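Below, each structure is written out as structure tokens.
Read-outs: derived from the displayed coordinates by stated rules, not from any lab. If you're wondering where the values come from, they're calculated on a predicted model, not measured in any experiment. Cβ atoms are built from the backbone, for glycine too; each structure is taken alone.
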Structure I
């Protein structure tokens with residue numbers, strides 16, 4: 001086993017890195033990419049100087065461990081900030097606070113309101129049709145209203 005480590009060289013690390021990155025294509029998850037990058041860095045460092053096999057293993061471990069916080073920072077900065085469109089995929093939440101006219105009266109706590117081209121079910125106190133209501137809460141496709 002020691003003999004295998006002793007023969008580690010620049011090309012071994014470069015090939016190992018390319019293989020790990022190719023495996024990432026087969027099983028995406030970004031984990032093998034960072035290990036492959038660590039192996040490539042060890043291979044490139046081996047071009048600059050000739051480290052012992054122990055130092056090569058240590059460099060690989062350090063590069064691989066350093067890749068985790070680097071990846072987290074990159075992923076966090078690449079994430080889209082919520083300020084761009086906070087109601088994306090939450091259309092009902094964007095309606096809270098707006099005022100609309102009841103299409104059907106609220107009777108026994110249930111009625112409807114037309115918003116653009118969609119009829120929404122609303123819940124609230126009994127209010128006659130044609131009254132203005134303010135949306136105070138959105139729960140999925142159900143809206144809770146009060147008289148405006």
Structure II
């Protein structure tokens with residue numbers, strides 16, 4: 001499978017964007033294939049973290065175990081599939097309008113990772129941008145008390 005690169009500019013600092021995007025608990029809310037996640041999911045990635053993603057494909061449900069392989073907070077992170085070729089890389093770059101976020105899915109030819117297509121990735125990255133900007137907008141407003 002050829003790598004699938006996507007990018008978008010997100011209204012927020014690289015640190016803010018990184019801290020939301022790398023919390024796996026949000027994946028089911030933005031990635032169109034992800035149904036559930038387990039493992040280290042309640043905080044931003046750290047080197048060596050492992051988690052499992054449950055995805056829906058045309059062939060049925062699949063379970064993907066990921067591990068954080070490369071890490072530089074708010075700049076770059078790569079997660080790799082455990083036991084089979086495949087990776088996802090994220091980069092975060094400060095730009096005038098916020099953070100230029102790049103996501104590259106490299107399936108490596110495994111059956112499970114081929115579920116990602118340019119269409120699923122484009123929709124997922126659009127969903128991700130909306131989610132991150134919504135979370136950051138709510139953080140700026142603070143809690144609402146009756």
Structure III
């Protein structure tokens with residue numbers, strides 16, 4: 001019998017591309033995430049959207065809300081709710097530092113990347129971010145175009 005090829009992958013790297021356009025990142029943290037049984041299977045199939053995600057504190061614990069992890073197709077009645085809030089795991093010192101910084105005016109915490117590390121655990125990279133103004137967005141687009149032109153003329 002031939003071994004059936006698995007559709008799950010450990011090379012998952014899901015990015016929130018819109019975040020770098022909308023926000024200026026001040027500080028980033030790599031966090032663990034608490035998942036239910038079928039959520040990791042959907043993540044390994046890369047059926048995740050970080051676009052609407054944001055983080056908030058409740059009783060000195062960090063939670064992420066708005067990340068859409070699609071229901072697992074073979075999940076039956078054990079399937080998870082796609083947009084439920086999930087707890088993020090950080091060291092106590094990082095949590096307290098992040099909580100004080102996030103209370104400053106204009107700062108927010110957003111998920112920018114979800115990946116599976118070498119041990120097989122799902123990790124979320126979050127960023128303490130400040131929203132960009134319209135002229136800042138134009139500047140970042142202009143810089144991106146200039147880099148693209150330089151690369152095009154280099155070869």
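Here semi-axes √(5λ) of the Cα gyration tensor in Å was calculated and came to 25, 16, 15; which of the structures I, II, III was it taken from? The partial results should precede the final answer.
On the way: I: 65, 13, 11; II: 25, 16, 15; III: 30, 24, 13.
Working through the options, I get structure II.
Using the calculated result 18.0 for mean count of other Cβ atoms within 10 Å over residues 24-31, pick out the matching structure from I, II, III. Numbers along the way, then the final one.
Details: I: 10.6; II: 18.0; III: 14.6.
The value was obtained from structure II.
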